[in-house]
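Bear in mind that the values in this text are calculations on the coordinates, not laboratory data. Note that this is a predicted model, so its numbers are computed, not measured. Cβ atoms are built from the backbone, for glycine too; each structure is taken alone.
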Structure 1
Amino acid sequence: MFQIGDIRIHLINDSFIKVDPGGAFGLVPRVLWSPLMPPDENHLVPMIHQCLLVQTAGKNIVIDVGNGEKLTEKQKAFQYLQRPNGGLVDALGRLGFAPGDIDLVINTHLHADHAGGNTRYDDNQSIVPTFPNAEHVVQRREYEDAMRPNERTRATYVPANYQPLHDSGQMRLLDGDTEILPGIYGVVTRGHTPGHMSIRFESQGQHAMFVCDMASYAIHFERLGWMTGYDVEPLETLESKRYWQQWALETNAILMFPHDPQRPIGRYVLSENGKGQVEKIDEPFA
């Protein structure tokens, strides 16, 4: 746990998976990325699914909800998914919170590995909210795109993860950059998807950002030309990173990366030769 002024932030990892590096690194040649993120014997690279528990102004907020518990055994096996310490709900329990204690869920975007935990199956195999008392927020553009997927996006947009919340009135759609709560801002960082947003924190002159899939790994943030094969607008990703790199330097912000098992949190600084790099901060997961 660390604090940004009055805002308390806990890091949570919902799950570990392994993915094809063609997804994780896109067009970046293997000779460049493999020394930094070595593949395993099956030529796969690791990813985590970082979520946040944020406490401020008497509110308990979850930012991104991981894969959730609706995956089939086949889907878990395909991703090599592991949860040695349990998932998001288990971690919240270790911190002393039940799902009913959460007041707000912020979805940075609606891909299944970030929004799958919005809903769950009850004892009758009906879809119900995982966090029954929470308002959920996401960008309107993201929701509209998720409801009209195409051949590229339909595998990761699963209506059961979000449509029931919208239809019941439990999901609020945001129109652009929004101060969601005092000191917590949803800022559109277009590129991974057109409606993707990162979450910026500001309190008592201190700054942080959950960059989410603007930069899945810290190395993606360091290198403007590196982005994942999952980004639907890679040149938009590049420009989003260019802007927020400068902001991170100016504010000395703490940055949190959603899928990086090596450097899930750090600060973007200039090295002695003037090159930008993310310096890891040692902060344990809940």
Structure 2
Amino acid sequence: MAKAPDSAHDLLSTSTVAPSPFLKWAGGKARLMAQFQPWMPEDFNHYFEPFVGGGAVYFTMRPPEATLTDVNPRLIECYTAIRDEPIALMDELAKHRSRHCKDHYYRCRTRMNAPRGLNAVSRAALMIYLNKTCFNGLYRENSRGEFNVPMGSYKSPNIFNPDHIFAVSAQLQSTNLRVASFEHVLESAEPGDFVYFDPPYVPLTETSSFTNYSKGGFDMSMQHKLARIFDELSRRGCYVMLSNSDTPAVRELFEGWRIIGIQASRAINSRASARGPVGEVLVRSW
């Protein structure tokens, strides 16, 4: 492994690629950024993303000051490990890459769900490895908070790229990372800040609901709470933007705000026939 860079500047100069999401994540926005960017604020102070997920919007915008939060502690632990200990993390990922097979995958899945005795970097490496090799890149937890996705069929999974890890680490150096629910943004956001919400979506049909990114789920009462916080932040003078599914319920929740239709592609579904174009909306407070 290469010598560890000594500073954020060295991290950036070491990398030859741009920072981008390092995890596959359901609902990721990487493919939508060309549609999103015309609607972003041109100038703002601090950036907040309370449902960070894969972080595609954050990595595209590359704000100099940001706060990323999520209720999933495993996810925030991965971001923190890349920011603070990229070399140690890559050492662990290299071990997983050399041992990858069905038995190793399921041993690691069991270990991630019972991580007693593992340090934060080892736990983060487990999650990244499993994310890169699980079925369809799908992160899902059961009611006990256990990751339960089966192994995918990858012949040579791309577990990590050193240049990419360094680029992500460099971008994260001036970013605050917290395990927190979305309402905690009210504690910090000030006039002129930009807050982007990407919550678990309102289901398009009664059978399409997928809220188990974490064991708590995300139901309609939470969507209503989010709409109230959207309103409060807007009245405070923040730039607020939100993504969600294009459904009557969402349009009713945000009636009176600017709603922009977006065409997305559903990439994660257990049935190939259910993948394809789907309507989403961007809601803006300005």
Which of 1, 2 leads on volume of the Cα convex hull per residue in Å³, for residues 30-85 alone, largest value = 1
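Out of 1, 2, which one gives 19 for relative contact order in percent (Cα under 8 Å, 6 or more apart) as computed from the coordinates?
Numbers: 1: 19; 2: 23.
Structure of origin is 1.
Output the label of whichever structure in 1, 2 has the greatest value of mean count of other Cβ atoms within 10 Å over residues 62-69.
Numbers: 1: 25.1; 2: 17.4.
Of structures 1, 2, the maximum of mean count of other Cβ atoms within 10 Å over residues 62-69 occurs in 1.
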Given a value of 18.8, 54 for Rg and Dmax of the Cα atoms in Å, point me to the structure among 1, 2 it was derived from.
-> 2
Of the structures 1, 2, report the one carrying the highest value of FRET efficiency 1/(1 + (r/R0)^6) of positions 22 and 46 (r between Cβ atoms, R0 = 25 Å, to 0.05).
-> 1
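Figure out for me which of the structures 1, 2 the number -5500 belongs to, where helix-only ellipticity at 222 nm (-39500 (n - 2.57) for each DSSP H run of 4 or more, over all residues; to 500) was derived from the coordinates. Spell out each step's value before the answer.
Numbers: 1: -5500; 2: -10500.
Answer by label: 1.
Can you say which of 1, 2 returns 0.45 when FRET efficiency 1/(1 + (r/R0)^6) of positions 126 and 238 (r between Cβ atoms, R0 = 41 Å, to 0.05) is computed? Kindly include the intermediate steps, with their values, before the conclusion.
Values: 1: 0.45; 2: 0.70.
Label of the source structure: 1.
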